[in-house]
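Listed next: structures, encoded as structure tokens.
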Structure P
């Protein structure tokens, strides 16, 4: 089975030495209480909970899975007790308003907690994780009455929340959605329809589940312009917050899945269920993006977590497993063979996972600062600017980090050889659990089209230009006065290549729209490698400065520089392959007539 040790030192390095969280917290209202001592204490306690409570349940959840019987779901052994400890610890409302029972700390601090929880046990972490999206949606779009009635219980953790979007016939094309909400004389609605793939949609952890549901009101426009958002509790709620009778909500079944067995993925049937409008009529999809973006950042954490857990569990095996002799000479003379970590290809796989984990952590944690700025903005203009900047990064984070997390999990299995394919060591579970991350909350292809379509073309390339400016500014500044000028040169070069490919893609798209779709995946992956290069250059600069100044943690900072060297030498060059694919004609993808697909 897998083990997990929270990377507290690396988290501290990223947050305090690279991204200056302390200074960031001093600049926002919610950061006043987030003193260094407070942050350290919260991180330590979250690490203890993840390591001692959740990690041992990871394999339990995989083997036992969730059980469905007559519409009710039972979670794996130990999950309910762990959730009660979560509630008693006050973890759920850590980053939500104090007036609704939260602790009012920055959203980015909650992200640190989410990484450790998710890496230790992703299936369990999805139950409180989905609630965060429901809470954020209520904060942004709910009425004061709705916040008092639902948000207080969600912050407390005694209720959980879900996101109910897709239906069997429409997948990600929500414009085809058929669920209906009929207005009632008292201002409520009666909602009917069936939703699929609802994570944490039914369970035995809490007394109530608050579903955030997309549906159509009669007479609404066709397509996505006619979708509204509703609150639909599993149990109706009295005005004083106590539970009333069961609502018209039932779990029809749970899916039998490749991974994340400890989390129930449900078919939820709404049969004339009492529902309340959340936000404005026909603006439900825009409101739901508050939830979806929360979930997408959360999914990026799953990719980061897969890389981290894969590395942590493959490294000890590589140190202990002896097979063949090193090409450069005997390393373990007292053994019949050398430890496999002395083989270059094993090191390649380990360093790939390590570079993706540590680079991904910096990417996600920097994006979390935009979340803080968005929620703590003093003016609508500040809020819109932070939301736009986070929106540009979201598809890159979600898609790139989940793809690289899956690669890390695959590499870790490979380090184990045949032993990685069997259940004994838990490596195949990491891969199975991580596989869904590239699909839910929008597949990699959908994220790619969102990036090139909505976030670039429709935006007039303004956010793209702002991001490029940031890369160039850092690169040229460090080229003049930095300690790692070689990385600055590579960063600038890769950014110039990105700009050139973007220009060529735009020209081709003006003649053939399919060229955008044909190039979008490679463009997103190029964007991801480039973004991570920026953060590795930042981390390398900090490490080099610490070493130059003298430090008792010489090995820690030297390891940072060595991992940065691996990233720039072995991983960043992948952008050349993606650039080559982007430059290819769309005919290589779209040219084959449909009737020839069946000819083999």
Structure Q
């Protein structure tokens, strides 16, 4: 294209046009060249546009892949964080489970096995070791002297029995014993004899009692009158009650297997008694005890203060539950497949208790669902949980220890009152204890505020508060039930009576490993209920076994429990 320049001249305006050459265009061209050039430019633009679009799509795809990978990495990170949190929580629970011992949980002393710390000669050293392993007993010194305490049932020492047969033996030197003139020397040259030393032993005699029935023709009425065999004499040969009594004593009191009882009886009596016969003796004896258990239930249902507990035992290849209801005079055990309220309702003892009956137990929720009873909770369980809380939360261990010390002080004050014949604790002292109790609980609540949201942010369901916070809430919500023993001295501070009534069952399982069937466990409960009740009455259990076979046990049982005699 040319540029136009205008120049001024004297004669007027004259336009002068100057053409400047375009380097892209030829000086002379036609329209076809322009069309071709435009076409090439369009093709170039289209090619560049396609390349740009292709690169844009590739870039967009790459961005999508990176976003997807980032999302996957984020999910994987969240999953790893969740897994780490779960493993951390699991590790905490396992550590807490591993740190449990009889001093801070409900585990029995036998659960420690060989891990129980040794007791050294130096008492202080042994206490240090026990404290280091968190196994120090919760018992405190009472200031009593060593050995048997006043009122103990064990007399100690040797009690010489009255002999049925006496043998006298003389002992000489080896030279005199081999001399043929020993008898003559004894008559003529006996110098002296030393003080007598007695040795007591026993021997089992097998006695056969022959039973015969006689028939007499009465001269008055002319009728033939025949005698009858005693009850239990049903065959030509049978074992007597003495062998039955010894079988029961070895099986139940000695916790011995049927096979070993058979070996002992066969050796000492010379009878080839069968294992099945011993089992039959146990089954028939359990049925006799079942009748006595009705008297025990009648007594317990009428009491105002009782205790309850439960434990698991293996029978017939699966877990069974043994429930107990007891007091200072009686114990009743019964097995059931269910542990909770369903099992208790099938047994029907707790629901049959009178309104206002005080039931001492642990904090198991099933005992709180009965409206006819008043709950009193075991102090020993709470002390062990406080020890566990102090170990779990070392920063607040002092507060838990203060609460434990306070509970022990209340219990000590209560026992002092009972020992002095006082029926109730001083009102001012009890009020002081309660105010200290409330103060410690308030401080603990401030140290451990309630959990209001879950770590994962979910809101469905009840939010778990953790063991420590739950323990504090339990002390706050059940204060009256926990301290009820301080207001009514008829209530025991602990549930030890119930736990002791179940201890023999755990020992039996440790020896036998399991019961072969459910009926065997049921029979055990009948017999152990009777034996434990008789033991509480300070009556010899083996003597009571004899009374059961004599048919006098029901009268003795009702007399021990203070029940009216049945007519």
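Details
- Top of P, Q by FRET efficiency 1/(1 + (r/R0)^6) of positions 48 and 392 (r between Cβ atoms, R0 = 41 Å, to 0.05), largest first: P
- At a computed 24.4, 84 (Rg and Dmax of the Cα atoms in Å), which of P, Q: P
- Which of P, Q yields 1.4 [distance in nm of label points 7 Å out along Cα→Cβ at positions 464 and 504, calculated]: P
- FRET efficiency 1/(1 + (r/R0)^6) of positions 264 and 448 (r between Cβ atoms, R0 = 35 Å, to 0.05) - highest-scoring structure of P, Q: P
Where a number appears in this text, it was derived from the coordinates with a stated rule and is not lab data. Since the model is a prediction, treat every value here as computed from it, not as a measurement. Cβ atoms are built from the backbone, for glycine too; each structure is taken alone.
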